[in-house]
Structure 1
Amino acid sequence: MTSMTSNDGRLIDSFGRVHNNLRISVTDRCNIRCVYCMPETVEFMPRASLLSFEEIERFVRVAASLGIDKIRLTGGEPLVRHDLPLLVDRIAAIPGIKDIGLTTNGLLLAPMAGELWDAGLRRINVSLDTMDPAKFLELTRRTGFEQVIEGIHAAKAVGFHPVKINAIAIKGVTEEDTVPLARFARAHDLELRFIEYMPLDVANHWERDKVLLAAEILDLLTQGIGPLQPAPNQDPRAPAVDYDYEDGKGRVGLIASVSRPFCMSCNRIRLTADGKLRNCLFALEESDIRALLRGNATDAAIARVLRESVAGKWEGHEINTSRFIKPERLMHSIGG
């Protein structure tokens, strides 16, 4: 398949989707062990395999020349990567980059929030599935609930707005956490987002029947708190469908990856911590950017591989069909 770009150089795949959003995993390491994401014991990538900040910066410069203007840093847990604010500062200085976000579990956020803000980070998502410390320990297999809450408040204090909370929705596991999370978000002016459980779990226990569906979450919130209505002026390329409480106190986003796939509006590509380019979260093939960066490839050669990856993007992940194949990588090594 030949690559496609618009007249102004933007990355467009064969289905006409324009790609401006790059998610960069800076590490596969994490300081918790969420049961739906990682095994208790895991062998991490050798540190020499990870892209350096200089290599990440160079790739972002090439990507920005092709229309990428939105960056999200992920992991693993990105805040365990030493001196991460320096990378934020480097990326913020790249011409064309308009927006830098971060997804974190929040354990290390409190002491770093100000430095991240000063470096140019402007959007932050904190993963939190429960307001019950005991349930937190059960789900993450680590302590640290209080540090996460402290990190959320620290992010708000330095200027991040909105601070978004990401919660995984698993039937039979997280129903009882839905309303308490929503009450916490409403009380502290946070934007809560529920993510349907996806087939990237470590033990291959995923089944569609274990997905707490977006419609069911809406019912729980309506019954437990009050009516919601679709939010105005939504970004059609955003993964979440947003709802506002009718009483005006807060917003909830639903990422219905399973029940309402948004593949045909996808604008995202991913770079793993070890430098592999993926055109979909569930991609079965990767392009080796690290080999190009460390093999003295020209920017033009890197750009060509990026175009080819986007051009080869499939129509969608096919979770809801018999054709779906789970990727070999687990979520922590792909990047959230």
Structure 2
Amino acid sequence: MSKTTVLLVGATGETGSDILNGLIEDGNFEISILVQPSSASKPAVKAISTRGIKVIVADLSGSIEDLTAAITGYSTIISAVGMGQQALQLSLVDAAVKAGTTRFVPCAFTTVCPPSGIMTIREDKEQVYRHIWGHHLPYTIIDVGYWHQISWPRLSSGKLDYACVLPKNEVYGDGEAKTLLTDKRDIGRFVARIVRDGRTLNKKVFTHSDFLSQNEIIALLEAKSGEKIEYSVVSEADVLARRAAAREAVEKDPTDYMKAAGKSQAEYIVSKYLRRDNTPEVARYLGYLDARELYPDFEPVRFEAFVGELLEGKGTRPYASRF
């Protein structure tokens, strides 16, 4: 059986690298990656090429004709561009239509959330989805909840600091809101299954390796570590005030990346813990298929197993090259 030709955009990023690993592990794909001219000589790109992956250099901001020529011949295009690069996908969609792409996977890969008024990053992504639908381009939208790797509190001993990205030990509201979690390593494995499944064409799909509340995560980590976790409780009123302040800060300086990241984080907290959007029930209400139901044989990395790896010193820190 011939392999599905896939072109992955954003392969050197956090999510893109997970998707690349999953596609390679699956073994059913002929994979190439697309990189911007400014990134072609970067070590991360060269490292991917040494794995036998073809590198296509094309400018997403260039002419549609050149971009179309670069992506022609790939049946599936998967985009995993960065948070501030969502609009670059608009020209990629235009080129994909001209190239005859049979499945376009835009850069979703976030928490479940309604399309507007709640999270700016969701609204940026929805703009791309509307562009896809306007062209009648075949698509699959995949959301993955929140990562295991950024969903745990710091231990007072500092034992897990080597893998810590978000050191704030805060519980929002009553701590009982459950949220969909996916281990980063499962993202690519899910994507590989989803993009070669005819049932997911022109559908939205959500993945999850676990479904836990902050209180459950704290209890699990305390039980496995033997340490008592110290944390502060942030009221719903304070969570909303933080979001308002973060939005105001970005309005004053829209070019500041860290302020934009702070706004995004504040909006995630409201969506996940106050509104309780990131759940299987809301996903199904919004029309998503459940990847765990589609693939009952899939064995995810459960959060408890992930914590065990952390405690054994086998964890990795996301965004290690950035922070």
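Rule-based calculations on the coordinates, nothing more; no lab input. Computed from a prediction, not measured in an experiment: that's the story for all the values here. Cβ atoms are built from the backbone, for glycine too; each structure is taken alone.
Computing helix-only ellipticity at 222 nm (-39500 (n - 2.57) for each DSSP H run of 4 or more, over all residues; to 500) across structures 1, 2 gives -9000 for structure 1.
Looking across 1, 2, the calculation of mean projected area of the Cα convex hull in nm², for residues 49-192 alone that yields 9.4 traces back to 1.
When relative contact order in percent (Cα under 8 Å, 6 or more apart) is computed for each of 1, 2, which one produces 23? Answer by label: 1. Comparison across structures 1, 2 (criterion: FRET efficiency 1/(1 + (r/R0)^6) of positions 81 and 161 (r between Cβ atoms, R0 = 25 Å, to 0.05)) gives the highest value for 1.
Quick check on the output: 0.75 is FRET efficiency 1/(1 + (r/R0)^6) of positions 233 and 273 (r between Cβ atoms, R0 = 41 Å, to 0.05), derived from one of 1, 2. Which one produced it? Going through each structure in turn, the value belongs to 1. When Rg/Rh (Cα atoms, Kirkwood Rh), for residues 113-168 alone is calculated for each of structures 1, 2, structure 2 gives the greatest result.
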